[in-house]
Structure 1
Amino acid sequence: MRILVLNWRDPAHPLAGGAEVYTAEILRRWAAAGHQVTLFAAAVAGRPAEETVDGYRVVRAGGRFTVYRQARRWWRRHGRGHFDIVVDETNTVPFFAGEWVDDGARTVALVHQTCEEIWHHNAPFPASYLGRYALEPWWLRRLGRGPILAVSESTRRSLARFGAGQVRVVPEGFAPPPMDAPPAREPTPTVVFCGRMVPYKRPADVVLAATIAARTIPDLRVWMIGGGPQLRRMRAGAPPGVEFLGWVDEATKHDLMARAHAHVATSVREGWGLVVTEAAALGTPTIAYDVPGLRDSTRAAGGVLVPPEPQALARWLVELLPRWMAGDFEPVPFGGARPWDEVADAVLAAVSECAHAAR
């Protein structure tokens with residue numbers, strides 16, 4: 001099968017995240033299975049306009065806002081007649097491939113999460129209100145005219161609120177981190193947070209919750225893992241017991257996760273929340289805000305959901321840390337996700353079925 005995937009970022013992009021990991025994992029497996037796979041994404045400084053990565057072709061053109069126009073232009077010049085299926089991987093803004101793929105190739109959208117409340121954290125007023133209440137609803141209503149794949153039940157429900165009726169949930173994937181033997185847990189109560197220091201991840205909520213919980217657990221330690229624009233300011237104002245480690249490599253991240261007694265997640269919303277799955281695979285349970293995406297991954301991983309406020313997080317840290325330090329937690333294999341080989345097969349089957357149904 002000849003497959004074109006559209007995503008404004010490829011794995012080499014400096015802003016690549018979980019969606020791009022998902023993309024890379026399934027595309028290299030499709031290519032290894034003999035499919036002809038092309039990924040179209042925005043240009044990346046220092047990377048060629050076209051290259052082969054893990055058996056699939058990567059084509060790059062345009063920037064954050066112009067990649068959508070460049071994709072359509074590239075399709076007219078080079079894509080038309082050369083693909084059977086086009087996957088519109090949507091990160092807030094769709095490519096609307098279903099409106100301009102005009103040669104008989106079938107299109108299907110892949111959506112990791114909707115933006116919604118995140119607009120108010122990532123954009124200034126009035127752009128935040130325009131995005132949340134005008135642009136995104138309009139985009140998703142248009143996208144919902146065709147078939148959509150979503151990586152969680154939360155995302156499916158969000159899309160349904162915007163009128164999408166043909167939404168199928170595909171699994172999230174995960175590969176357990178290579179670790180010969182898990183390290184010993186810390187001797188004192190230790191919590192880990194892993195995410196970019198950006199407003200919608202709400203790292204400040206973790207700091208406030210830790211400050212409250214420390215009144216009852218005075219030797220509480222919190223490791224804050226992740227870079228981002230808020231890192232310097234938050235590090236400068238960190239209270240005792242809270243350590244901002246910045247960006248760390250994967251091996252270090254996994255070591256810290258495995259040594260902590262609890263992992264916390266406080267995002268406004270996620271598509272799934274792969275970091276919850278990572279922590280569970282390392283034997284570390286999660287306390288997460290009860291929000292879209294995190295509720296899917298946390299329930300699947302056997303963690304605990306709490307109201308999205310620092311006071312509730314602090315209350316449950318005080319309640320659960322002593323139990324979890326005593327080993328009162330049963331890890332869930334793969335944290336509710338599935339091996340990448342299975343995910344690649346499931347997504348390809350869903351893409352093929354959606355394309356067949358559209359004929």
Structure 2
Amino acid sequence: MKLSLSIITPICVRSGENASAVADYIYEPSKRVIYLIDQVKFNRWLMEQGENARFLIKDITSLVSSRQGTLVHFFSEHGLSPRDFSRAAIPVSFPDSMTFGNRNLFLTTLTGGKPYIPGSSIKGAIRTALMFDYIKNQNNGGPGHGATPHLQDFRQLYTGSDIFCLPNNKSNYPPENDALRFLQVTDTNPSPLESLRVYALERKGGTASAIPALLLGFRPGTKMTFEVNILPGFEKANIPEDWKKFFRKGESAILKAIKDYSLTLLKDETDRLKKRSDKPPENQLLYNSYGRILTNNKNSIKQGGALLRIGFGKTYYFNSIGYFLSDEEKEKYKGNWKRVKSVSEFPTTRWIIRTPDNQCLPAGWSLIQEEKI
């Protein structure tokens with residue numbers, strides 16, 4: 001099944017690499033853009049400087065090692081224009097009141113120099129939706145219904161492996177018994193660098209004000225495509241019968257499970273935000289953003305589309321089966337959650353992206369729909 005993916009709120013799937021203000025990018029405050037430096041082009045220019053090249057390289061090496069300056073100083077001193085050496089000029093998308101500083105910038109995943117969303121990241125989000133669907137259908141599970149009472153070892157966070165696999169004597173959950181090996185999710189097609197923006201991801205709701213994380217993310221309105229396919233062979237595989245029955249329904253069943261999962265958790269999250277709309281005040285702005293997400297995509301969802309949250313910026317209730325955990329289970333797992341003092345209200349902090357007009361967006365939301373041929 002070929003699907004379209006439309007970015008609703010900024011999405012960043014990190015590559016694991018950072019861009020450094022010392023050597024990788026230049027921020028131009030007057031234009032509110034960063035220039036990602038093309039290192040090949042820059043190195044070629046250095047080599048063309050003849051005998052001066054070694055002195056220039058020494059200057060740059062000194063900057064990097066001392067961290068007392070950045071490429072801005074080098075370019076200014078030598079009369080160079082950042083635009084002449086950039087791969088792209090990417091706008092900064094947060095309020096003027098926020099200072100940029102000389103911080104590292106989290107990079108999104110690239111292929112051939114172009115950003116895309118890896119199929120593994122999308123599959124991870126879909127896996128959670130399928131876990132959610134499975135647990136919900138067991139005795140009509142709801143909040144506090146319980147998800148892990150049958151597990152003896154609660155020292156590690158629950159990953160749901162028992163849901164997708166049949167255990168055997170050699171290993172608890174061997175890969176050949178994993179039902180999800182019959183679910184194929186491709187990468188999205190690459191998008192232009194111009195589809196990226198620089199965002200500041202803030203954690204709000206705790207006692208301390210954390211410094212925002214700077215990252216490159218896809219801007220809302222960006223569209224890509226990918227595929228979700230159920231592979232042949234599952235009928236004869238040693239996997240749970242529940243998943244054989246589910247796969248027989250085809251890829252449309254996956255889309256429905258994603259839709260129900262996201263809408264259920266969205267309602268749960270907005271209910272929580274409404275109760276705590278003044279603690280902190282950003283909660284009210286987040287609540288308003290969720291309302292716009294639902295209103296703006298209402299018709300697309302009715303026509304079979306589904307909301308899906310992907311990438312950097314999710315919170316506990318959006319990347320686990322926490323919705324179902326009983327209070328007893330939460331207490332068992334509490335030791336695995338950093339900074340959690342009480343499970344009565346969790347999460348107490350949320351990640352937000354603040355827009356230039358001072359709205360607060362939840363990161364990572366997309367709309368996926370079947371591509372009609």
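Coordinate-derived values only; no laboratory data. A quick note: this is a predicted structure, and the numbers were derived from the prediction, not measured. Cβ atoms are built from the backbone, for glycine too; each structure is taken alone.
In this comparison of 1, 2, the computed figure 3.1 for distance in nm of label points 7 Å out along Cα→Cβ at positions 241 and 281 is attributed to 1. Looking across 1, 2, the calculation of Cα Rg over 2.2 N^0.38 Å, for residues 225-320 alone that yields 1.07 traces back to 1.
When semi-axes √(5λ) of the Cα gyration tensor in Å is computed for each of 1, 2, the one that comes out at 41, 25, 21 is 2.
Each of 1, 2 could give relative contact order in percent (Cα under 8 Å, 6 or more apart), but the derived value 28 comes from 2. Out of 1, 2, which one gives 0.10 for FRET efficiency 1/(1 + (r/R0)^6) of positions 105 and 185 (r between Cβ atoms, R0 = 35 Å, to 0.05) as computed from the coordinates? Structure 1 accounts for this read-out.
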